[in-house]
Structure formats: structure tokens, C-alpha cells
Structure 1
Amino acid sequence: MRIAYLTEWFEPEPNIIKGTSFVAALQAAGHEVTVITGFPNYPLGRIYPGYRLRPFCHEEVGGVRIVRLPLYPSHDGSAVRRSLTFLSFFLSALIYLVLRRSRFDLAYVYHPPITVGLAAALARLPFVLDVQDLWPDTVVATDLRGASRLTRPLAACCRFVYERALAICAQSDGIERALVERGVHDDKITVIRNWADAEFQDIPQASVKRRAFTLVYGGNLGRAQQLGHLVDAAAILLAQRPNIRIELFGSGVDEIELREKAERKKLTNVRFHGRIPADEMLRAFADADALLMHLGPDPLFSITIPSKTQQYLALGRPIVAAVNGEAGQLLRASGAAIVVPPADPPALARAIAQMADISEARRAIMGQAGAQFYGEHFSFAHGIGRTLALLDEAYEQVAVRTHRRGRTPAAGAPHFHRLSVEPSP
């Protein structure tokens, strides 16, 4: 099958859940896959060195064919500029798909943003929709200026795209329930949980011995994470437990504000490192005594599972998490985490202190339990097997529709060849 993988973000941008390894697995199953994406600019909203905006750019990375299309790069707090980012890529993708539609049999569409799915729908290319975030809820929850005015048009756009998708992949049970409540037939939805990038690499062993207990956060410093509560928790800890250190890696729209807040509070126990290469990030995780997660208290986040959940579990490190809902339930079930409600700095400070008081041997057992839980519930092999089955069913729908119209399937569109992997239980 000739598959167009349509996604606004792709490697070398960070935190790409379904990147080159995902595409390589589809290709190993016998399919031709072309990634259609934008010029890399996340998370700072600036085009990466080595790239420049132009009508399109072809490249090949590790055997993966990539077509990059122009967009307006922005990732700040302005709803107008963020909308321009989404709309510009939507227009680029729509034009490209209309002109190249005959080259593909099916599209795999990664959402967010929903405008990517809209491009596939308007281009009349059969597609499977991968729903990672629930829109317009996520847009409103991140407190973008003026985002509330976009709620109704975005909701209408979502309904339009959901109706035209051949199938929908939801990353959590909560998202599946929400989609059904919004009128999507449950037969159309398949839950496929995300996996972790760390699974594809040799996870380093800890090499640094510190006197202070060190907690590490790695990822986006954005509105959804609300890490200002972590800074407040650090202020409590500085007075009570000065031997605890908090290291933050990553960048995002809240980074400057967080740094300024830590400076005002004179928090000598907090250190910001900015973005670092992936291999260095893995090293920082491995050297940490525990890892940190935090999400805001918005009800939306109770039905989503942030990708950091799988990543942290796969790394085999103990976790302090301030999250609600499905992610919190999974972390408690894993045996790897201390979980408290979000947006509660005193509770978070107590949880961090509690983790620091656990023996190193016991923390190692917690980390091992998390890695085992990951292997049983989130493995790459399990997710790819379910994804191939979903795409197979979608292609059969395309074949049936084509037959009813008196056409023959497109030449060069072979049926699926299964990967030789055994899904995890």
C-alpha cells in the first residue's frame, strides 16, 4: 500500500512519538510510506539551522522519504500566530494532496492539529485519524490568548473530520469515551496506546553519584504542564530539605517566566538546562534519582495519557507525578510512582521528600516494576501490530468502496504484509 503519513511535526523536532522508527516498521511490513510534514520549528517557533522555507523540500533520513511543506513558524502564546501556523500548513498540505492524491492509496493522519485531518478530508484522500489530543478542549486548556473564540469553529471542524475518517485511533480509553459522547460510533474507534522513544535506544546506566537527591524533569515547559507549581514546591523544599535538587531540561512558552520566578524566589535548588540532544537527555534521566511529571488540573488532562508516562516507565526510574485521571491510575498500577493531585505545591513537595527518603535499593525496585509494566502494556511491537491491523481494515474499506464504484484498486497498492512480531499481552 502507498501511505501518506501526514503530520505537522516530525523529526528532528523533539518528542515525536511516531517518527522514523514508526515509519520504518510500516515499510518493513511491505508498504511505501511518504512522510508529509512541515519545516522543523518546534518548540521555539524558529526554523531549524540547515533548513529554509521554500515551496517544498525532499529528503531521506534512514530510508524514510520525507516531503517538507512551508508553514508560518510560531509557538508562542498568541492564538492568532498559532492559528497562522496551523492554517498555513493546512493550505500547503491541501494543495500538495490535491496535486499528488493519485500517488497514495491511504493517509495516516496525526492529530493535533485537526487542520491536518481537514486537509486530507478536503483532498478526498481516504484516511485513518490518530487522535492524540482532544480538540478544541486542548486549545482552550492551554490558555492561549483569544483561544475561546475558536471553540465553535474548531468543534465543527472536528466533527467534519471525524465523520470522514475511515477509522480513528485513540491514545487512551478516556479519549475514546469522549469521542463516543461527541457522536463518533464506537465501532470506528480503536485504542492504541503510545510507546516510548527510549525503547529504541540503549538506555544508559547511572554513572553519577551525588550527595544531593536529584529529581529530573525533561520535556516541554508549556502551559499544559503548569510547572510554576513545581517552582512553588521547590521553594518549600529549599527551606525544609536543602539536600534535594531539581533539574529541568527542555524549553517552551513558559520557560522565561519559570526562570524569572525561580530567580525571584532565589531558588538555589532549581536549575534550568534548556534543550539538549536526545542522547544527553537519556543520560540525565539515567543519572536522576527520580523523574518528575506534572500536568495542570484541567478535566481534559484526566482523559489523556501524556507521552512522558510511557517514556518514564520505559526508562526504569522511579517517578513523582502530579497528575489526575487515566495517567495517574496507570502510574499507581505500575508500582513505579508516587502520585499526587496537580496544582498542589505542598502535596508535591511532600511527595518529592517522600521519594528522597526511600532507600536507593527500594527506588531501584520501583524503577524495575515500571519497566516491566511498560513492556506488558505499551510496547512498540504491541502498538505496531494493532496499527497494522487498523490500516488493513481501513484499506479493505477503500477496496470495497472502489469496487462499488466499478473501479479496480490502484496499481502498486499491495495488501498488508504482517510484521513478524508477537504483541505483548
Structure 2
Amino acid sequence: MNQEINYNSFPKQKILCIDMKSFYASCAALVKGLDPLQSKLAVVADLNRPGSVVLAATPLLKKKYGIKTGNRLFEIPKTEDIMVVSAEMTTYLKVSTEITRLFNKYVPRESIHTYSVDESFLKIDGTSHLWGSIDQTAHLIKKELEESFGLAASIGIGPNMLMAKLCLDLEAKQTGISEWTYEDVPKKLWPVQPLSKMWGIGSKLENRLERMGITTVGDLANYSLRKLEKSFGVMGNQLYFHAHGVDLSELEESILHGQISYGKSQILLRDYSNPQEIKCVLLEMCEEVGKRARDANKAGKTIQLGMKYSKNEGGGGFNRSITIDSPTNQTMEIYKTCLYLFQQFYDQKTVRQISLALANVVNSDTLQLNLLEADRLKEQKLNYTMDWVRNKHGQDALLRAVSYTSAGTARKRSKLIGGHYA
């Protein structure tokens, strides 16, 4: 029997989760002198590739033609009333920075958490004497965003980051502004299904929970906490309390998704069927993940490799991890571990997407190098030297030879911002 949740023992903050509607498409429309709500416009990653992904679409394009984020360029009807433009990430980032400055007018900088380019959390505790109630503050911010930038926003309000985000995704995106309290959990959160609509639950976790007989958030909230912890470890405890709307993370932290990890996921520009070419891309990704960990003075013991096969061959793929004896952030050690996983689970199919993560993270300054491992010490010095050159002269200033082959992707990606053209 689970212990009853006592909401009086949990903080009741005043958190806004603000999402800019169709942000990329709206910015692109405004640049063209168009009304984002009245124009039919799509932003795509690359106009030169028919299979390029649609990054954003204006509301009218979604409503009239059903085109939304994730569609492909070739799926957009070729009609005169639809405008298709390439992503300009530099412009979007500039606008996002200016929006953050606007938020800073309402709350101190430390009370702002930028979750993504188009989504932010604001903690507005202690501002009622300036801006009024939490609802009044939300309306003021929404109005100023429209007047200053011509951008529409949705705002979810909650007693913590999780509840504010859930309120945004499940209600405010339809109503404009909504508020959820702990009292709303049974009637608004628990009926939610499928489980993947719950923030933090992906399709794989959803399938696993459904096999346990858990199909709604309410099922999860009323499931045995002991059994959840036995099946999922720390994440089981997190799932249980999130299903009750409980989240103790602070604004400057990421909302709990388990331990920090360093990862990279890449949709390949073409099908890769040659294992040697796949290994070239894999080495580039290991280099990038290793550098990110080294820059943060972190190292990890668990290495996770995932691959998705081409839909032309029935899709599918694998996602496997292995925990090594000693934490590492060294490129070739990560790569050799990935090669082991690749050789064990690769089905000789055409690969379209690769994902890599370094988890089970510790501070790298706590590691002790064995003086007898001269090669490892030499490799470590080489990695940090290469990092220094790249940080000083640019990410493409020093690349491995594989990046200059037809299989390499690093040279092209070094010219992008956020994975897209500037």
C-alpha cells in the first residue's frame, strides 16, 4: 500500500511555462512582412533536399493542409498560397534572446530558465506587488509579446516546473493561458492517455508500462511504488511522483529525467548501407560527445548506442548500452565500446539515424590515471589539445581524416547552428 501524498509538504511556487506558438514559422513570416496567423508558411531544414524535415508551420498551414513539424518537404502541396523558406537559425536565436530580455523586465535573470529556443520557465514569486496576480502577470507578458514581436504565446501556470509544463502541453496550448494546481491532478492529469502525452514518457517507456497494465497517468499514480522502483530503479520513484504532479527540481536545474548524460543524435543526410561508412560517422559522433564531456569536466561509465534503419527496409533498429569498468571521456575509448555494440547488434541493414550517449556521469577530476597506462595518458593529452585548438579556432579547424571522406558529416554540420543553416 502506497503512502498517501501530502501536498502540504511540497513547495507551492508560482511558475509560468511560456511557449511561443509556431516560433520558427512565425519569425519567418514576420521577416517576410506577413501575419503569422493569416499566412501559410513552412520552415524546412534544407530547400535542396525533397526529404528535408519541416521544422515549423504556421497555424493556418496546419489547419488547411495538415502540414506540421516532422512532415517532409515533398509532402507540402505545390500551390501558390504556400510559402516555403529555409531555416535561418541566427535570426531565431536573436529573437529568442530579445524575448528573454523582455522576461527580465518582469523577473530577475536567475528566475528565468530557457528550456529551448521557443520555450521558457519563469518563477514569479514575490512579484505580485509589481504586476498583480499570477494570472494578471501571465496576461501582461502574453500581451507584450504580441505587441513587441507580433508573436502569439501559450502560458501554462503551475506550483512547480512539471505542473506548469503539463498544463501548457495539455490545456494552455488550446486555451491560451491556463493554471493547474495540485487539486487538479486527479481530474486533469490522471485521465491522460496515451502515456506518451505525459511529459517525460517516450514511446518505449510507454510500451513497457502498458505491458505492466499501466495505460493512464492515474494507473501510474496508483501503482505500487515498490514495484515501480524494482522495475525502473530511481526512475520508478520519479515516475510515481510525477504522476502525482510532484516535482522538487529547482528552476536552474533540468527537470528530472534521470542522471545527466552527454548525447548526440543525427538523422543522416542519406542512407548508409556500408558498415565502414557507418563507422566513420560513429567516430565523428564519439569525438563530439567526448569533447562535450571533457569541456564540462565530466566522464561516464555507461555508453549507449542506437541506430534506426531505413523505412524502405521495414524500419526497426536497436538501442543498447554497456557499462565499462572505469569512467571515460576519451574519444577512442568511447568509439571502441560503440564498435563492440555495433558488431553485436547491427543487422546489416541500411542506417538512417544514429544516437549516442555517455551516461552514469562523474567529475573527471576525480579520476586517477594508472601510470602504467602510458598510451591512455598520451591519448588524454591529445584529446585535450585537439579540444583547445577547436575552441580557439572553430570546430572545423581540426578534424579527423574520416571527416574528409564521402561518408563524413562533420564538415557540413560545422557550418550549421542548432543543426540547421544560419
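Supply the structure label, taken from 1, 2, corresponding to mean count of other Cβ atoms within 10 Å over residues 154-161 with the calculated value 18.1. Working through the options, I get structure 1.
Source structure of the calculated read-out (FRET efficiency 1/(1 + (r/R0)^6) of positions 130 and 162 (r between Cβ atoms, R0 = 25 Å, to 0.05), 0.45) within 1, 2: 2.
One of 1, 2 was used to calculate mean count of other Cβ atoms within 10 Å over residues 114-121, giving 26.0; which?
Numbers: 1: 26.0; 2: 17.8.
Traced to structure 1.
When mean count of other Cβ atoms within 10 Å over residues 34-41 is calculated, the result is 22.4; to which of the structures 1, 2 does this value belong? Source structure for this number: 1. With distance in nm of label points 7 Å out along Cα→Cβ at positions 194 and 386 as the yardstick, tell me which of 1, 2 scores highest. Between 1, 2, the highest calculated value is found for 2. Determine which structure produced the value 38, 23, 20 for semi-axes √(5λ) of the Cα gyration tensor in Å, calculated from the coordinates; the candidates are 1, 2. Clearly, the read-out refers to 1. Quick check: 200 is what I get for volume of the Cα convex hull per residue in Å³, for residues 74-289 alone, calculated from one of 1, 2. Which structure matches? For volume of the Cα convex hull per residue in Å³, for residues 74-289 alone, the value 200 is produced by structure 2.
The greatest value of FRET efficiency 1/(1 + (r/R0)^6) of positions 98 and 314 (r between Cβ atoms, R0 = 41 Å, to 0.05) among structures 1, 2 is that of 1.
Consider the structures 1, 2: one of them gives 65 for percent of Cα pairs over 13 Å apart, for residues 122-177 alone as calculated from the coordinates. Say which. The read-out was computed on structure 1. Can you say which of 1, 2 returns -13000 when helix-only ellipticity at 222 nm (-39500 (n - 2.57) for each DSSP H run of 4 or more, over all residues; to 500) is computed? This value belongs to structure 1.
Computed from the coordinates by the stated procedures, all read-outs in this text should not be read as laboratory data. All of these numbers come straight from a predicted model, not from anything done at the bench. Cβ atoms are built from the backbone, for glycine too; each structure is taken alone.
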